[in-house]
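J.: Listed after this line are the structures, all set down as structure tokens.
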Structure 1
Amino acid sequence: MNKCTLIIDGNWLLMSRLGIMMGDFNKDQEQCRLEAARDNMIDFVAQSINKMISFWGDRIDNIMMVQDGGSWRKHVPKPSIITEEYKGNRVSAEDVAWDYVWMALDIICKNFKTNNITCITEHDVEGDDWCWYWSRYLNHIGTNCIIWTSDADLKQLVQCDPTTDAWTVWFNEKAGLYVSNTFNRSDMDILIDFRGTDTFLEDICRRSQKYTYINPDDIVMSKVVCGDKGDNIKPLLQYPKTNGSGKTTTCSVSLKEWGMIKEDLRISTMEDFKASKDNIIDAALHLPRFAGCSTSKKDLRELFDYNIILVRLHKEQIPKEIQLIMNKHRSEYTVTDMDYLRHNYKVLACQQEKVADLFKDIPF
């Protein structure tokens, strides 16, 4: 059993670097240039991982990568009032040679496996699902986890395992570290009478410098009620209203309004949230802006339940058959030689000749 594993959101890492290299993947370029762009992307990602390994130092003693393989959520029956597809609003740029972009990620994952580093993908399983699976499994066996991503949905995974005291935190260079509010105690900065895990977590927080305590259930609850444009998840209430100038806008429950409802109903956990479904719907319908909304409560209850399935990363929501598929990969978890990786990042790029360090001034 290792101490702390860095879980890398592979698709996010690739796409975040693509934003800098987008012009290099213009599909009108010659094949040799696209191949060079692919190789430079592989090297860029390898350097980014190496810098992250250096940033955490010996605080992490293993890394792994997860990769999207589609989504089972696209096959979930939709409520009658929903016509939009889950993540159906995402449109790929037509001038990008996406085959070379995805080829880079496939090669990176192959290189991981060649070098005894866990890299997992499976048909219809999202990277988010893998982050849930591995963080829960590793915490259960006593290994701490840092999820490296900018996907805010994954903040819901921060926790402290009640049986092992192992924890999961969310990290991004700009946003900092997100930690479960179960650790938010007035004595957090006092190095005395700590359990070993708390001392280690304090060291992680100090290394990050910027850290925020959150209730992970808040991430799920707010998206169920207020929606998420990024994933094309519709808010619980939508109501068209026309102003005095004749312009029609779509009203939805705001985060501020949801905060007021949540406070009035004294909701703090997912158990409270699910048990208060009808009260939440009634409170939303009584907001002044939704006077005249004709959506039935039956339809709203169906949408409430549907949104929980789309948003929540939990064994109650992930289908049993998907969990069984994921569980078959448990034996693939390996602990790699981190000291070797720290001094030989090129093994992740799998290139014999050194590629020019095009991105040396870009942090992580």
Structure 2
Amino acid sequence: MTIYVLQTCVLALVAAVAFQRLLRGSAFYVAAWTIGVVAIRARYGVDGEILFYSNDQRHHRVVANAIVELGINSDWKYLVRSGRLAYTLPASLLQWIGFDTVLALKFVSLMSFLIAAVLVVRYLRKCGIEDRILYRYLTVFGPAGLFFSLLALRETMMLLLVTLFLVTTRRSLQLVALVGALTLRPHLAAALIIGTVFARFAVWLGRRAYYAALAVTLVVPAVLGNFGYSIGSWLLDGGDFVLANATISSEAFTRILTNLIGLQFLAADASTTELNFADLMLARIPFLETILIPLFFTMTMLFAPRLSTLRWQVFGAFSFYLGLVTVTDFNSFRQNVPFMAAFGLVVVTEGIRHDESTQELVSVTRDET
């Protein structure tokens, strides 16, 4: 345990120095990460910490160990389904120089969280909006985001990649984000592409009928997501091509609606969770922003009509994502974490009232995006 604590402090020092001038409050994030990581190891032990919250952490440890011992598995199906190289490869490099495997994975989670926060703060400043604690909270850089930075999970890296793709205007960085997303969750990369392509049509239609554009952008990418799930399953599993359950149904609509208001578990299959409704609600209280952010995003889409590229990119991409959710057994707020910062940016820049000069600057920035 002593060596683990020392290694944690070394990595924390590296993060603190790296982000000292890049992100206000980074020292607090790093200190909280350090305490949380050590506390989890002390409470659950070497084997128990990879089962805390999600056993996907065990998978990431196995993959990182395999990279160090055997090299990178070149089978494309393995890379797409299990390799998750954008996340596991940096951790394996840290492991190779002597750091604990799980700690290395958690450090990658922390760095992804901090870089994503820097991107969001810079984007808000570019829009002429001051960096505030409330805006950090509404872009998931509060309790929920910090919690995921404590875990050996890929969520904060997916959050970083989605945010980078949406806020940068450099094609090379967008390509990097897409490739990284492809290795972590292939349909996430597909969602970003579909959202970007569909945004042009949505803006065109929105000039003529805003709410028609809203409905079309919800339904069409969702249907494409349904087909995408079927195609992906066929490519990876082989066999006959079988179309998944229809996206347009009362059950599917309910699942989509609950995602848009941050209450996915209301429509979840009871067999996928051991907790009842009351327990699930209590568990969400410390992370209330995971409900507020998608809810405020949905309200912004409904009641603050804008024709900016960003909102339609985000909405189209998320609709495609929901098209897959409606045909899977597992659905939780964790699956939506990659979009949380993007939701929050739309809320802060387009849903919250700012002075007129700021709104004009936001509009220009949206068009440039």
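No value in this document is a laboratory result; all are computed from the given coordinates. Worth saying up front: this structure is predicted, and the values here are computed from it rather than measured. Cβ atoms are built from the backbone, for glycine too; each structure is taken alone.
J.: Here mean count of other Cβ atoms within 10 Å over residues 151-158 was calculated and came to 26.5; which of the structures 1, 2 was it taken from? It would help to have the intermediate numbers written out before the result.
T.: Details: 1: 22.4; 2: 26.5.
Derived from 2, not from the others.
J.: Figure out for me which of the structures 1, 2 the number 7, 25, 31, 23, 11, 3, 0 belongs to, where P(r) over Cα pairs in 10 Å bins from 0, in percent, for residues 47-262 alone was derived from the coordinates.
T.: 1
J.: With helix-only ellipticity at 222 nm (-39500 (n - 2.57) for each DSSP H run of 4 or more, over all residues; to 500) coming out at -13000, pick the structure among 1, 2 it was computed from. Spell out each step's value before the answer.
T.: Details: 1: -13000; 2: -23500.
Source structure: 1.
J.: Ranked on FRET efficiency 1/(1 + (r/R0)^6) of positions 63 and 183 (r between Cβ atoms, R0 = 25 Å, to 0.05), which label among 1, 2 comes first with the largest value?
T.: Details: 1: 0.60; 2: 1.00.
By FRET efficiency 1/(1 + (r/R0)^6) of positions 63 and 183 (r between Cβ atoms, R0 = 25 Å, to 0.05), the leading structure of 1, 2 is 2.
J.: The value 1.08 for Cα Rg over 2.2 N^0.38 Å was derived from one model only; which of 1, 2 is it? Please list the in-between numbers first.
T.: Numbers: 1: 1.08; 2: 0.98.
Computing Cα Rg over 2.2 N^0.38 Å on every structure in 1, 2 gives 1.08 only for 1.
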